[in-house]
Structure I
Amino acid sequence: MPTFFGATSVPVDGAAATNATTTITLTPPASMVTNDLVVVTLTQRGTATFSVGITGGQTWTSIGRNVATANVALETYWATYNGTWSANPRFDFSAGTNTTAVMIVFRPDDNTKVWATEQIATTAAAAAATITVTGITPNFAPNVTLANWNTADDNTWGTLTGTGWSQTGLSAQYRNTAGSDASSAFAYRLQSTAAATNNVSLTQLTLGNDATAWRRITFYEMEAFTGGFDPFGQQGIFGL
């Protein structure tokens, strides 16, 4: 089964945590190894566009920009780590009023494998205290499913419910109090089989009942392509 390895963010969570820059450079967790899964989630309170300014020697795949009715712009980039950071990666925002980047790293149970994605969903949920991300049954295994909640307020989050889901190693939330506030939270489920993930919910503990943009992504381990031309591009052979 895959395992959680580490996380880093700008800003760090805190009641006075602020960031309003148009570029964010992340320092990856130390001691990563080849074929670790690296997921970077970018958020901005507004309608920003996003790009990778410095790749750090990695090939980044975009999940796709989304601007939710909750006034949160969202993008996710991911990579199968190639074993060497040529530099700390930098991510760029078209607006710097309130910008956050969170990197989460997972390790496959077999480091000869690479990663692909399936069954991605992004939804703007109506205002409520508890926000539920709907579960899926993945097609492939071993797998990691990552859920992400985002609000245009500096909410704190708690009361994680959903069998098999965890926030171990993560902050309960990642708040940004620059200008107009924002908050992101994450949870993950690690599986050795293609079992149903179950729904997962988080409750806004403070400043609650805000509309929420949520995203769910499933990543699964697959054999690395070792031949010549790879018509599928290796990352996402079965598509999104």
Structure II
Amino acid sequence: MPAPAPHHRPRAATSVYARLRDLIVRGRLAPGARVTESGIASELGVSRTPAREAMHRLVRDGLLVPVDGHGGGRTRLAVAPMDPAALDQLYRIAGALEGLAARGVTALGAGGRAALAQRLGATERAFRAAAARRPLDYDRLFERHDAFHRTLVGATAGAELLAQLEAIRPRVDRYEWYYAPLVGPDFGPTYREHAAIIEAVRSGTADSIERAVRTNWFLGAARLVRALAAARGRAPSPAL
């Protein structure tokens, strides 16, 4: 049987990577769950080659970590643990980078700032509407909350800052998805912090905009660290 065209493999590996990353980010694969090439290939209906390539990328992302095999055997991979110390560092990095990016709002001019504040207001209303639905759809809630921050960064960050944010995004997104189920359903503090960001975008100084963004991330980290401590002992999901 002829081998597939060379351009098929990277596309397949990217698809497997995206699907497996989503399983980890959204908690379908719990911290500590073992992940194997054969398990991924079987679960996702692919060959072992794209499964292996996806696993390598997820190790670079920090979403999979090596765990020693028994008796000096082959090293295996597992979903990275939810580490409060790592969470705090990641949120502080994200807050510093996003806060630095947000300073660029002052270069937009009055009209540009007003337009951005309006877009942020619309994404915030969508986030609040998702949070008010019962039963809560946590996937939708994550996406609506993510849209708020992406709207801000997309309008203010340059290419270098965007690259730095994207480098940590898979790990940050994973903690962000865990945030809502553990911290909700009352998101009042987040609403107030987002409102302060919108007001600073509309009429604040560069310093006040940066401070509002950092405050949102830093206080969010503190809330989630407390929630993670309270949620210890939850049962892991099956391995792949």
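The numbers here are math on the coordinates, done by the rules we state, and not lab data. Predicted, not measured: the structure shown is a model, and the values here were computed from it. Cβ atoms are built from the backbone, for glycine too; each structure is taken alone.
Summary table below
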{"item": "Identity of the structure behind 16.8, 54 (criterion: Rg and Dmax of the Cα atoms in Å, calculated), options I, II", "result": "I"}
{"item": "When FRET efficiency 1/(1 + (r/R0)^6) of positions 81 and 105 (r between Cβ atoms, R0 = 25 Å, to 0.05) is computed for each of I, II, the largest belongs to", "result": "I"}
{"item": "Structure with the greatest value (metric mean count of other Cβ atoms within 10 Å over residues 153-160, set I, II)", "result": "I"}
{"item": "Entry that produces 76 once percent of Cα pairs over 14 Å apart, for residues 65-128 alone is calculated, selected from I, II", "result": "II"}
{"item": "Entry that produces 1.5 once distance in nm of label points 7 Å out along Cα→Cβ at positions 41 and 145 is calculated, selected from I, II", "result": "I"}
{"item": "Identity of the structure behind 28 (criterion: percent of Cα pairs over 23 Å apart, for residues 97-224 alone, calculated), options I, II", "result": "II"}
{"item": "Structure (I, II) behind the derived value 147 of volume of the Cα convex hull per residue in Å³, for residues 57-168 alone", "result": "I"}
{"item": "Entry that produces -24000 once helix-only ellipticity at 222 nm (-39500 (n - 2.57) for each DSSP H run of 4 or more, over all residues; to 500) is calculated, selected from I, II", "result": "II"}
